[in-house]
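Quick note: the coordinates plus some simple rules give every number you see, no bench work behind them. Every value quoted in this text rests on a predicted model; they were computed, and no experiment measured them. Cβ atoms are built from the backbone, for glycine too; each structure is taken alone.
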Structure I
Amino acid sequence: MLFCNESENSIGIFDSGIGGMTVFKEMLKILPYENYIYVGDSKNSPYGDRTTDDIKNLSLKIVDFLVSKNCKMIIIACNTIAAAAFEDIKLKYDIPVIEVVSNSVNTALSCTKNNTISVVATPFTVSTNIFANKIRAINANIDIKQIPCKNLCPMIEEGWRSSEKHIPALKEYLSEIPNNCDTIILGCTHYPIIIEDIKKYFSGFIVDSAVETSKEAFSILNKSNILNSKNNTSSNIEFYTTGDINKFRQFTENILSTERIFIKKLSL
């Protein structure tokens, strides 16, 4: 659906799969009357195993699609994409583009009491040092431990509890967190989906970027005077996936605690 009034145009949110739903869910709480288009590139997931060029090319195709739908804002709801393609996306398009990494960093720095922060993320995100660089740019005295979690994202995409190896894998990754660490960053938007299991093995502060990202989106839309003013109507929401529609629908309905979601197929 296209709108003549820019304020009524959709907010575009995209991820390599279902992880960005954690951001979308928070957006619905803070901005319930906005219109949304969500794209999950499940066919090409996990992005964490891809090259920078692959991630950039796939991401730009998705954003091209969202811009063609007249989106007024783009939210990169994926840390891996943010690390690989944020600057390219921001330079190419003349609309606000938000990424989740900076919000995670700011929250973690405000929460740690002993200047020790761990980051659990995809191997690609860890390899870019995006979290370490952003943290040290603000506070060079922070002790940082980055933990590449190769299997978590694929396990979540396939169905977290469908494998008997999900808890042993999680425990192995979290065992690398230093004993004195009081704050961890969930450096992949898939990870909040399993946050209750993470809490069983880490008792400190857990940073989920979704809330802070939603606050930033509100602030930018408000300052730009493009908040949807038709707050007496329900949102128009479109979901697209490049992968299996039925599997994507099942995950989406579970995460959003709703039923009868219509999913459209997108070819990149």
Structure II
Amino acid sequence: MTAAPASTAASRLRPLWTDLATWSLAGVLVAATLYGLLSERAYRLDRALQLESMAQDVLTLAIVPVFVWAGHRSRTGSLPGHLLWLGLLGYIAYTYLVYAFGVPHNSAFLLYVAAVTLSLAALIDGVARIDVRRVPLDRHVRTGWFLIVVGLAFAGLWLSDIVPTIGGGLPGTIGVGELPYPVYVLDLAIALPAIIATGAALVRGHVAAPVLGAVVLVKVLTLGLAIWAMAIALLLNDHQPNWPVAGLFAVMIAVCAAILWRGHRHLTAASGWLRPTLWQ
């Protein structure tokens, strides 16, 4: 009896990996969010930050069924489902990197680490195995400029808080123990450069731009939903949200949703877009 070809074995393992990553992450997220919502020791922060963290937990818990559904769609060969799954993996990785570095150590710390590890592994694997040449190429110039403007605007906003403190003093968003605000680190070092670079790829019509653009748009959309979840939590607990920022994110949510809906119809017919292994 001859052994099955490596590509055949890999194609059989691919659905198993997708299911394993999806359901493992779902379990980790449910456990981490319920701990955050039910334990009095989860977030030893000031009241506003505590409310925002719990609002993020509510949103993450609500996203879990969507994430599981997207993983199922990815496994059955849906490119839009796969891209939604990847975008939500980006949301999970970003959120729990912030938790791991920005929340005082609690009993869910290892859950945060597990969420980061699993989501990053699945995200890298899921993006790298897409055969971008089999994805319909549509040059979304306006979408590209939208992402460039979003990236530059937020970089300018964060720098306006940081640059004045270079000669001394601390930003208003300084973390526990005067540690840097983890959102600034992740945004300025990774997220915002990725958004700007993806926008530039869309403007130039790069072959990988539709894939990267969809993932980034889902990430921006979930960021907007998180901001609104936090605003509602503050309002319900007699705190005043930053309404101009919430209004800006409402516009971003609407724009991202419209672009993704239009792109969904364009990508539905794609086939043969996922390589069975990274090394094919």
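Here P(r) over Cα pairs in 10 Å bins from 0, in percent has been calculated and equals 6, 27, 34, 22, 8, 2, 0, 0, so which of I, II was it run on? Value 6, 27, 34, 22, 8, 2, 0, 0 for P(r) over Cα pairs in 10 Å bins from 0, in percent corresponds to II out of I, II. Given a value of 0.95 for FRET efficiency 1/(1 + (r/R0)^6) of positions 65 and 97 (r between Cβ atoms, R0 = 25 Å, to 0.05), point me to the structure among I, II it was derived from. Value 0.95 for FRET efficiency 1/(1 + (r/R0)^6) of positions 65 and 97 (r between Cβ atoms, R0 = 25 Å, to 0.05) corresponds to I out of I, II. Given -13000 as the derived value for helix-only ellipticity at 222 nm (-39500 (n - 2.57) for each DSSP H run of 4 or more, over all residues; to 500), which of the supplied structures I, II does it correspond to? Among I, II, the structure yielding -13000 for helix-only ellipticity at 222 nm (-39500 (n - 2.57) for each DSSP H run of 4 or more, over all residues; to 500) is I.
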